[in-house]
Structure 1
Amino acid sequence: MTKLLARFAESALWIARYMERAENLARLLDVNEMFSQDRHDLEEWLPIVTINADDERFHASYPAPTVEDVINFYILDDENPTSIKSAVRSARENARMIRHLISTEMWTQLNMFHNRLATMNRGEIRLANLSPICMEIKETCQTHAGIISGTLYRDEVWCFYQIGKYLERADQTTRLLDIKFQHAARPSDDIEAMTDAGLWNALLRSVAGYHAFRREHPRGFKPEMVAGFLINDDGFPRSVAVCLDELKRLFGELAAEQGRPVPATITGLHAALHDAAAALPLDKARDGDLHDYLDGLQGRFIDLYGRLAEHYFSGDVPPPGETRPTQTQTQG
């Protein structure tokens, strides 16, 4: 790859990551609202901040936070590089870098999404209106995905876009699952939280996975069943296993496009991630103690991106984006 093409490839990868992140943040907020069961307790929302390693930034911005501060922080906060608004803005700036490589439809739709968020105000995203706002964001991201599928030319840019998508999707699936287990592990009057069918139902529906889950598990909502489905099911498109399989396939496509193999430092990390996902500790899932395991997977995804960036993008001036926090990656 030339230096110029490396920059284009990195922009393509980050468009995908930012758009996937925007959709998954909407899913995360939506499912957390379901999990809170109308208690509207700040303690029900702070795990989102912790899981995204945003504690320091969040509490600096909101010294006496409320639930609606958490919602604003992750949807509209211009100062938060991990907000949906920031993600879409960064996706748009990366798209500008490769405007000559993408369709008019893709560019126009990204601009419309950016402008919608730019005109949205805090009054629109109050807790009572959160679910329809999250639905709007998810549907807009899915429209983007459809335009990409139908218009983006199949070459190295396509490969890097897809690599970014599946890398981010796998990471975000672990975060959604982590939120559920964090809620279930919290001291509560609801002693049956771990086996609450309604909450597991909500989690699966938040990833559009309820009916797919029922094809594999016609009855019940045991924690280990849901965790196993979201981590290791080889037929569900948002599972970690499917994302890892897609990454392996894309590494093969990229090698064919470039006429040289993907380095062993990258494929080796991918293989280790695959083994770690396959080693899901069902006993810990059964007991609601999966945070350390899921956090470990998230760390491995960060390492995998680091190796990709080091090999394919090293030496370039970074495309538009923000600095990288501890656990949730952004460009930098």
Structure 2
Amino acid sequence: MQLPVETPYNAKTTAQEVASHYDLTGKIMIVTGANTGLGKETARVLGGSGATVILTVRDKQVGLQVAQELSTSTGKDNFIVEELDLSSKPSIRAFAARINERYTQLDVLISNAGIMGVPKKLIDGLESQMAVNYLGHMLLSALLSPLLKKTQNARVITLTSIAHQISDINFDDFNCEKKDYIPMVAYGRSKTASSLLSIALHTRLQKYGVTCLAVHPGVIHETGLTRSMDEKGIAQIAAVAEGTDKTIASGAATSVWAALSEELQDKGGLYLEDCKVAELVEKPNFVSGVLPHALSVEIADQLWAQAEQWLGERLDIE
């Protein structure tokens, strides 16, 4: 249930303001898609507070430049670059194997990377946004679960979106083949799946003390996430978000709050926005709140089972 928790923060709070209250020395954290936008800012403030932050990037040379930039801006030398392509199962497996071998703890996994509004494309037979935004992070989370389970009070933060209000899961047409392909509908479906991934992880990992939370960061035009969209699509998003859009600094705040807040410990399964627990709403408004279909344990488990079929293996992380 979306029960509220006490928080001194709001929609305008910045990630730096949240992180400034914590000394994260000795903590190990992973931020996927950390080379730009929300991921970069999230990594910056966590590393600036002392955490060792593993930046996952598709292009290692770009990642090394980002790590140097973050080190210069924070005065910290604790940013580690690792190559990871969430559209590639071999890349995910290789990354997870390296992390499991090198580290004895993983305090926070922030599944931040994503693609949005892309032209229709299949990755290993699956629509690309579902493949990256859901399946890639599902496999990554599962493969890192042994490390999470043996770390005290570990957390998994999965980024979702208000776009989950566009579409629930259509188990009969994952690849959008029965109707014309509409990129934003496919994106919305993938973000419903992201929220359901957090639910599925919560039900499987809560007994080990792992807190799993879904985060809607807000609508942020600076992230570059709309780079694959046409002008009409971008204009539609801008119109819906008018007056509520955020900066990268405020957009990253809810992820950082979810990763660090003592008030959220052992309160997994929640959908968060604006540094608070989102209200449960019954119909789409495309501004705030979470719809019931993004919180369903039954649908989350059904989707997990479907993902195991896509992967061709059972992922028993319990």
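Only the coordinates and a few stated rules stand behind these numbers; no lab work does. What you see is a predicted model; the values in this text were computed from it and never measured. Cβ atoms are built from the backbone, for glycine too; each structure is taken alone.
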- prompt: Given that helix-only ellipticity at 222 nm (-39500 (n - 2.57) for each DSSP H run of 4 or more, over all residues; to 500), derived from a single structure, equals -22000, which label among 1, 2 identifies that structure?
  reply: 1
message: Comparing 1, 2, where is relative contact order in percent (Cα under 8 Å, 6 or more apart) highest?
response: 1
message: I have 20.3 for Kirkwood radius over Cα pairs in Å, calculated from one of the structures 1, 2. Which structure is it?
response: 1
field: With distance in nm of label points 7 Å out along Cα→Cβ at positions 73 and 161 derived as 3.4, matching label from 1, 2
entry: 1
